[in-house]
1. If helix-only ellipticity at 222 nm (-39500 (n - 2.57) for each DSSP H run of 4 or more, over all residues; to 500) is computed to be -34500, which of 1, 2 is the source?
2. For which of 1, 2 does Rg and Dmax of the Cα atoms in Å, calculated from the coordinates, equal 22.5, 72?
Structure 1
Amino acid sequence: MEEELKQTLNDLTVKIDNKIDELSKTIGETIGAKKEFAEGKINENPLAYVAGAFVGGVIVGYVMGRGKN
């Protein structure tokens, strides 16, 4: 009985590890595809993205600065 339980737990552990590996691989592929897409869009018009990041930073800084008073 105890050996069956150990074997079942080992089998489940192996299945869970396989699923985690599969999910990690899928997530890695998805992130890679999204990264390539984002890099392509930024390369099309880098000035717009830099300006957008700058404006966003100024707004966040302003909001955070107002919160301290």
Structure 2
Amino acid sequence: MTHYGGQAAHGMLLAKMYDLLDEDQMRQLMIRMIESRIKAKEHWIEMMQYKIETYKMAREMLQAGMKQK
């Protein structure tokens, strides 16, 4: 049992849409879903790059502080 329309509800919705839409409409829908996942992954990569830059900056600041002592 899923709560709040989880993965199972999403699958049922896609199955119903597959029955109701023609082939071109399904193709457009799949393309949009794939593009959405690509954008989400690109956003995740950008966030991770920002974190890495922040950690490197903190490391350099700490190393510079250690050299001054």
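1. On the way: 1: -34500; 2: -31500.
So the calculation was done on 1.
2. Only one of 1, 2 returns 22.5, 72 for Rg and Dmax of the Cα atoms in Å, namely 2.
Coordinate-derived values only; no laboratory data. In this text, all values refer to a predicted model and were calculated from it rather than measured experimentally.
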